[in-house]
Structure P
Amino acid sequence: MLFSSLVFLWFFLPAAVFLYYLAPGRNAKNIVLFAASLIFYGWGGPRYLLLVLLTALLCYAAGLCIDAAGERTALKKLSVGVFVLITLGILGYFKYYNFFAATAGRLAGKELFPLRDIVLPLGISFYTFQAISYVVDVYRGKSPAQKNLFHMALYLFLFPQILSGPIIKYHQVAGQLTNRNETISIQFYGIKRFVYGLAKKVLLANTFGQSVDYIMGVPSGQMGTLTAWLAVILYTLQIYYDFSGYSDMAIGLGRIFGFYYEENFNYPYLSSSITEFWRRWHISLSTWFRDYLYIPLGGNRKGLGRTCVNLFIVFLATGLWHGASMTFIIWGICHCQSWLRSGKACSQYPWNRCRRCRKTSLYSSPQICGKALVNF
């Protein structure tokens, strides 16, 4: 069920809001929200409801194990490690098995692993990262372990953000699960923000998308340079208005039900560098990779070479997170190359001392990415 669908706009959302505010007390309201989230998620893929519930149960158990471990650091690390391996293993199987099986077969010249008919569970990339953020926050002492399984499941299942984000870190909403404000002004802001996002999605993103599909349907031999660049520009606008529109709708829905979600986009196309771009684009994802991958790898604290390796791993993972294809791997590598040339993290490199090289790097990688997106 999409936020822009008639079923959601005319039936699901009005019913959910009506029952939510009709319910007496916080517990009853949370039950309505959880039931609505089950229906929302089950509408598109009921067979994977148990998978989300399993993730919530694993989250809950891992948090309790870390809490019970006390000062035994080794046991805490073991709990985190086992949980991350299981959840990433589940994500890897559903999202990446066929990609790696096909890639291994092409490299070997024969089929090594049989391809399988795997349906990707809705929102698995988002709720998996949210689950990992909770367990790691408990390990770091940033959040207390959640002793209520229902609240744990509600955190992962909330329908405003389960399908398309933003990625909500547990410490950002932990207190709101049991204590949140639902004033008229907040509700009206939520409605306004939802309508803004809906307009972005339906009026802008979908229109740009239709134009891009039409242009890309033209045989490559008949497509001129200006037409190709027009397709690239329109596609650039499409993905921004599509993704930021969904984020706006999610933030608006959150406000309607009393949840405060942080901003996910901050006019990224106004950025003057690739580093600034990633501070403005899909903020919840970039900060997640910073907090839960880049910093644990050592960040920029272990020398220049290690810093650049860490950045490469982060951008490679970012590319794979967006999609299981070589296109996104190349996309991640291009962004890493631009970051290394224009960012402060590797400013000691000789090419960063050359103004001409810095200027060139800001334009070379986007061109390479554009070609990669078209060719693949």
Structure Q
Amino acid sequence: MKKLILFYILTFVISQITFAQNYGWTDISANLPQYSNYNDVHFIGEEGWITGWNDGLLYTPDGGETFQIQQLPANSGITSSVFMKNNQEGYVVTFLGNILKTDNGGTIWTTLHEPGGGLNSVHFPPNSDTGYACGTNGTVWMFDNISITDISPPDNTSNLRSICFPTDNNDGKVCGQTTIARRKNNTWSNLQFYDSSLDYNSIFFIDDTTGWAIGTFGAIVLTVDGVSWVRQTSNTNHTLNDVFFINSLEGWAAGSEVLLHTVDGGENWTREIESLTVGKELRAIYFTSPTKGYVVGNGVVLKYGEILGVVDEIESLKFEIYPNPATNKIQIKCSEFKTESGTLEILSLDGKEILKKEIRQGTENSEINVGHLETGLYLCKISTDKRSSTKKLIIE
């Protein structure tokens, strides 16, 4: 009778559940028109803009499925940073010191200002018509559609690499080389307490007081009062180039052959997708939501999104489970593991990991103890470095 009831329950569940969500990173670099060292990325919905082109930048209308080159006026220089206020109005700065604007999503870019010097970063506060750009020799510029003003911190010659005004024009932050500086109420404050022996490459704030800066030797520092900074443990010595937080808890940091992720405000950072970051200099990261993001670097674009779709078997990687339904143990047979190593995972229907086992190369048959699992329906997923496959697993 118990098995009969279980049969009807599972029949109902299987008939109702068609998809299971699981998120991860994929390399979409094959969609790019040609190789370049990409410097920055910004998305509005499915539309995205990527800098790094000489006199141009890349544009995608469909989340990275296709790309096209948007041209800038001749001699604008290599694009370094982009900020889109919406899918029509946007701004780009270049390493030659030019600020350009579009009012039609990038179909036409026009030169707005030419302050000179190298510009590394551009940012607008929410709902503001005034923007900010920073660059070499400690320069910071404040500009709008009519004028541009030098508001550089006094006695600073650092190569300033990142700037942000998280809430309004009254409180901004900038970093670069050994500098972290704060501009509050139109005045640069010297009250910043941090480790000045490190070089900083990017700064990100979720409000006026809580933010992170990252840099060389895996440096990640946090402030919760906008003044005092404390070092977090990144578990890497690789240079970090960019940082992005989705909210006060979940954030990402990208750098030289490394991509880090935290879900607790940076108390713990874990390394992600090492197979996709080897040999890659990751320079910029941007998320439009907790389940959709992008990373760009030297010839690479990575996309974060849903990667596990239909619950039924994905034919890209064939394997067998027996017995199924199972009670105590299951056998997994996959001929791909003769020549490749990989992983075996047991997942709940909502994609949460319950059990994981590393499979060594040459192990065609694996035995897994499932006697501790509760009666019900699960997913069994096997993965190699490049492919994965998922099947239903029933535990009686």
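What follows draws every value from the coordinates through simple rules; no lab data is involved. It should be emphasised that the depicted structure is a prediction, and the values quoted were computed from it without experimental measurement. Cβ atoms are built from the backbone, for glycine too; each structure is taken alone.
For helix-only ellipticity at 222 nm (-39500 (n - 2.57) for each DSSP H run of 4 or more, over all residues; to 500), the calculated result is -22000, so let me know which of P, Q that is. Structure of origin is P. To test your reading of the models, identify which of P, Q gives 2.6 for distance in nm of label points 7 Å out along Cα→Cβ at positions 97 and 289 when calculated. Working through the options, I get structure P. The greatest value of Rg/Rh (Cα atoms, Kirkwood Rh) among structures P, Q is that of Q. Mean count of other Cβ atoms within 10 Å over residues 177-184 computed as 19.6: which structure among P, Q? Traced to structure Q. A value of 1.4 for distance in nm of label points 7 Å out along Cα→Cβ at positions 321 and 337, calculated from one of P, Q, originates in structure Q.
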